[in-house]
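Next up: the structures, one after another.
Please treat every number below as a calculation from the coordinates, not as lab data. This is a predicted model, so every value here is computed, not measured. Cβ atoms are built from the backbone, for glycine too; each structure is taken alone.
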Structure 1
Amino acid sequence: MAADSTALPPASAAGVPRHVAIVMDGNGRWARRRFMPRIFGHKYGMETVVRVIDECTRRGVEFLTIYAFSSENWKRPDEEVSGLMNLVLVGVSKYLARLAGNGVRIRVAGDRSAVSDRVRQAWNEAEECTRDNTGLTVTVAFNYGGRWDIVQACKRAIADGVTADQLTEGVLSRHMALAYAPDPDLFIRTGGEVRVSNFLLWQIAYAELYFTDCLWPDFDAAELDKAFAAYASRERRFGAVPAAAPASSQPASA
């Protein structure tokens, strides 16, 4: 069930976001600057994912959601899409045992109907292998789109017999793909673009947004700390009106 968006998550009180969502942008440009094919940028980007998981665990983050493949990414060249699908298999084979051993729980959010049986099997393996872990929950948003998520939540609610009169924000939240997680506190996008790109549209209503020019393969512990410092410096009001300043004791001027 999604967290109440009007309540301040416990971890945030200590300056550490409870839930971090990341758009990992800049892999292709990182590779191009090194005269490499784009897929090499994605490969190095996957190694960055593992490092960021370690750093979030070390800092006490409870939930990390990463945008691995959007529903719009199918429009990319076939060779790149095929390479990204293959990286799923490589990533599970190379990193799953280590992440599972560190207590990480892996979940996948997105429409799995369009991916191959091998990719679906890899995600099922990752989820099953880590289902009893109680550490950092890492959600991989794969073939995911925020608009898709809202539509599928409506369909699930209807299938569950929810009527129009019964449909509330809370009810719909319970049918979203990330219903098991609180809404993100901090939204990070690397690569210099300043947009959310159809990522967690429902869930980031009150998230703090942080954009950096750093390309994803270069994102390290120092860059993560910069994002956390920016987050800690902000006053989160969740739509509340700031307290009024005390009335002046001086008489109004004529």
Structure 2
Amino acid sequence: MDRKVVIITGGGSGIGRGMAEKYVQEGWNVVIAGRTLEKLEQTKRDIEQFGGQVLTVQMDVRDPEMAERMVKETKEAFGRIDVLINNAAGNFIVNAEDLTVNGWKAVVEIVLYGTWFCSQAVAKDWIRDEKVGSIINIVAPWPGGAPGVVHSASAKAGVQAMSKTLAVEWGKKYSIRVNCIAPGGIDGTEGVDKLYPSEKSYQDAVDKVPLKRFGKLEEVASLAYFLSSDNAGYINGECIYLDAGEHLVQIDYLSHLENINIGK
């Protein structure tokens, strides 16, 4: 009961699993939530060796009643909630004109609706108990949109707007902090496998990153842990881009400098 507690949705694999491992190593109790119980239980077995306790909650973030049950089970197991990380997501490449209604709804409901349902369920618990907590939302480094993933880009933009709104509203009333992390390509994730299915597409993407590499799971986990700490107690309503500056690259004129006669 004395250990701090973090809930991580989509905690069974990829970035979610990487963050869960980090918090366990730091002595926290961790709740990993997701739809596939077998994946959650395997992650639990793998990371509990580092010392903390891990609770698995099988749930769909699109269901507000399941979000409330997730909070209830966490409180029954650990007696408290300190941090919520909304990491559950969905994405696939598709031409906008070919996107089906079901494809649009599936991604938007997981990313946007799910983030809201879980955030509200946890915040209401904090407000009721007069506790202060922190919410971290995992979004995407696409401030100007992303052709090929209109559903995900739209939903993630909505989460950023939601986060800024709640950071002010819940910050002023209850001292609840809300921030975002926008990871770029992160090796070891399903997202990279889906978005860059071939070796060439992967390398082409890496070549566009200023630091010429994709990120690591532990880099996302370390940033999330920092935002959870007292050292980040004055950070609220921010979105930190963890993408080596890729979102800043609009046109790289140097890439075709040899074809330009400068000053002529």
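Comparison across structures 1, 2 (criterion: distance in nm of label points 7 Å out along Cα→Cβ at positions 103 and 119) gives the highest value for 1.
Set 1, 2, criterion mean count of other Cβ atoms within 10 Å over residues 111-118: the highest-scoring structure is 2. Hey, P(r) over Cα pairs in 5 Å bins from 0, in percent, for residues 79-214 alone derived from one of 1, 2 reads 2, 10, 18, 19, 16, 13, 10, 7, 4, 1, 0; which structure? Going through each structure in turn, the value belongs to 2. Name the one structure among 1, 2 that distance in nm of label points 7 Å out along Cα→Cβ at positions 159 and 175 of 1.0 was derived from. Attributed to the structure labelled 1. 29 is what came out when relative contact order in percent (Cα under 8 Å, 6 or more apart) was calculated for one structure; which of 1, 2 is it? The read-out comes from structure 1. Each of 1, 2 could give FRET efficiency 1/(1 + (r/R0)^6) of positions 15 and 143 (r between Cβ atoms, R0 = 25 Å, to 0.05), but the derived value 0.80 comes from 2.
Given a computed value of 70, 39, 39 for Cα extents along the principal axes in Å, which structure among 1, 2 does it belong to? The structure behind it is 2.
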